[in-house]
Structure P
Amino acid sequence: MRFSNISTTSRLRAFLEIVRLPNCLMIGLAVIVGEFIGLGRLPSYTAATFGFLTASLMMAGTMILNDIYDVEVDRVNNPQRPIPSGRLKNRGAYLLAVSFSAVSILFAVLLGPWTALTGLLALGLMTYYNTGGKRTGLPGNLVVSFNVALPFFYGGLAVGSLTVLLYVFSVLALLANLGREIAKGIPDVQGDRALGVRTLAVSAGPKKAATASASMFLAAVVLSLLPPIAGRLSILYFPVISLADAGFAYSSYRLLVNQTPKSVRKTKTMVLLWMLLGLVGFLLGGFSF
């Protein structure tokens, strides 16, 4: 199929799919939450905007790069993705990936030297992951999860205030995302095994991968009890985090009893909702009355 024959609506849909827009919005919001918690008040418009754009644009760029290097796996596991389906060509995808990544670093530089270095570190790690690290399985999952946890730290760094709570929230985000990354390998076993991608599901089997994933989710649930001890939090933290914790517990149960591709894909999508609830809980917890 020629790209020029594809409608504007189809191109826009392909673009939104390849950048994973919800992920971009969530990671940008995480930076603002980190700034808010670090300061104990709302950040300046400049800090919030530049921080949000650094994270969200970098996420968009690395997500596109992920699809470029994952195209052969997607031909087997997800042929409907924008590149293997022909809705987006590699050349256009490369241009978008480079453009988004470059602009994200520009905003990081504008925030200061330490945020610039942190942004370059994050971009380097994700480039490593996309170009080869993903084939390592668990180490690659850790790289991705580290980068998902980094925005809280980055937000504090952007406003010059790193608190204990930010470190706790970063570890919580790392555990939750690590569980999701491990689970993502379960429905893709066939394609991953054929292409030498050593996910935990490939090396240890879907059942053990599900157990490991559920363990990460439950560890995050337990750790969510620590923030009230580590720092002062609004009472609004508790009801929202309780909902997120219940969601993670339910998703853990689903993974343990059903490892079919359809069920796991639904579960990993649900986990995004629990992560968003957790993010809202972190934000509300930072308010003082």
Structure Q
Amino acid sequence: MRFTSPSILLLLSCLLSGSSAYAQSKPAELLLIGSFHFHNPGADVAKMADVDVLTPKAQADLETITSQIAAFGPQKVFVEWEQKGQAELDELYARYRSGQYESYIRGRYTKPSTLNFYLKNEIIQLAFRTAKKANLPRVYGLDYVNTSFPYDSVRQSIKVAGQTALQQNLDAIFRAFEADFARKAQTFTLRQLLLDFNTPASLTANKGMYLEVFNRAGAVDNFVGAFLVSEWYRRNLYMYAILQKTVAPTDERVMVLVGAGHAAMLRDFVPYDQRFRLKEVHEVIR
């Protein structure tokens, strides 16, 4: 039998629809939490004000937040940790579950920036705490970092192309974001900060910068801006692929904790995937 192209597409559509229904009749609820990095390494393009998550008030907030997420009942927890480094993540989480984590870290590391990461990072403070309360045996890494982010080249291409207005717009976006976060960091609780990072307006602004500004960078025949955007999409698509391949058909609730920039991208993929349904952050963290 000879199929025309439309026939093949229709057949594939039917097969895919059938396989999705067979694999998982009810979508898993996906709690996708976008966050700032608690240890504030200064590695992001926008420079964030410090928020000390080790203060009694922040720790009390984290106890409440993680108890609420644990009550949601995630069967798997994913974090922004390289998937190929799963063995180290397993070791750290095992130490955390046994109550040996802090002594293990302080005995192993002395460099302040390294200690800062392992003691304050949201993976430890939020994800590990949630997973332990939910009695989960493992926390999964889903990051993939073998991509490019040629920010300096983008800025140079803007300069060479004489895109003064675009450069001013980019600088204004970062200044406004940094000032807004610095103001909120002084008055908001940790719960309020997390909720603010996950509003539709915040997520749209985060993602919009890539298409509104970066994608326009350079002369008409220079695509370094579009390349940066495509690499950002690629990284997040790879992260989503790891999530898809790790979640089992029997999993009904899943939590993902990543930087807000990743969350803004990942949530756009979910409506096209019958295996998942978004659970909004404000529905869980109250």
Structure R
Amino acid sequence: MPAQWKINEIEELKKIINSHSVVGIVGIRGIPAPQMQEMREVLRGKAVLRVSKCSLIERALENGTSQLKNFIDGEIGIIASNTNPFKLYRELEKLRMKAPAKGGEIAEEDIVVKKGDTPFKPGPIVGELQKAGIPAAIRGGKVVIDKDVTLVKKGERISPEVAKILSRLEIKPVEIGLKVYALYENGVVFKPDVLAVDVEKIISDISHAVSKSFALAIEIGYITKETVEPILQKAYRNAYAIAIECNIYTKETIEEFIRRAYLHAKVLEGKIGG
């Protein structure tokens, strides 16, 4: 029989899952406790993060959310919210932050140490930097780095020695944060490749497409409830211009003809008077 604390934990997980419209699995590997607490504070009122054992999370996922069992792997937690999946994903991405390397991490990008002054005074640090492959020297009573150097290439492992030097240089090469494996809402599982959309660009593209479609519909005279008024206005302007051009007298054009006749008379008066 399972221990009572496990039964209680499963019930608590179910309660969280059932009381929110969006539920997901997130990876928490490598997130230090202080940063984890900070993330919880930021998410307060927006989402609930519950870290638990994989086996307990798996048992808590029922009905539709059972589809999330396929994404249970490693150190994980449950994220639950009443925010739509796309907005929730963006909120979680904002929580990603840079942190010092401890050693053993894989570099996600080239780690470059830039040339220039350092905060160090002359001393053993020069030898330590040089040993790590950084071209350091003493100039003007300061420790300086002579040129840019790629200390760790993308995909390489960061050694503890290099991690120590990077930390002293206040270079934070490790990105930490909640890694979304999948989010579930109303029977649909959303993976990161779907959630990671540029919403502003999509809105801009849709707005541009609507504007072009609207202009084209007016140009070809395609009648809809949105275009009927501007099409009638365009037809009126065209008919008015043709009537003026062809000297067709109507109650709408007579004022324009009188205005033109008056202007011609003034011009003629000027010439005769001259």
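Computed from the coordinates by the stated procedures, all read-outs in this text should not be read as laboratory data. What you see is a predicted model; the values in this text were computed from it and never measured.
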When Kirkwood radius over Cα pairs in Å is computed for each of P, Q, R, the largest belongs to: R
Computed -14000 for helix-only ellipticity at 222 nm (-39500 (n - 2.57) for each DSSP H run of 4 or more, over all residues; to 500) - originating structure among P, Q, R: R
Volume of the Cα convex hull per residue in Å³, for residues 38-141 alone - structure with the largest value, from P, Q, R: R
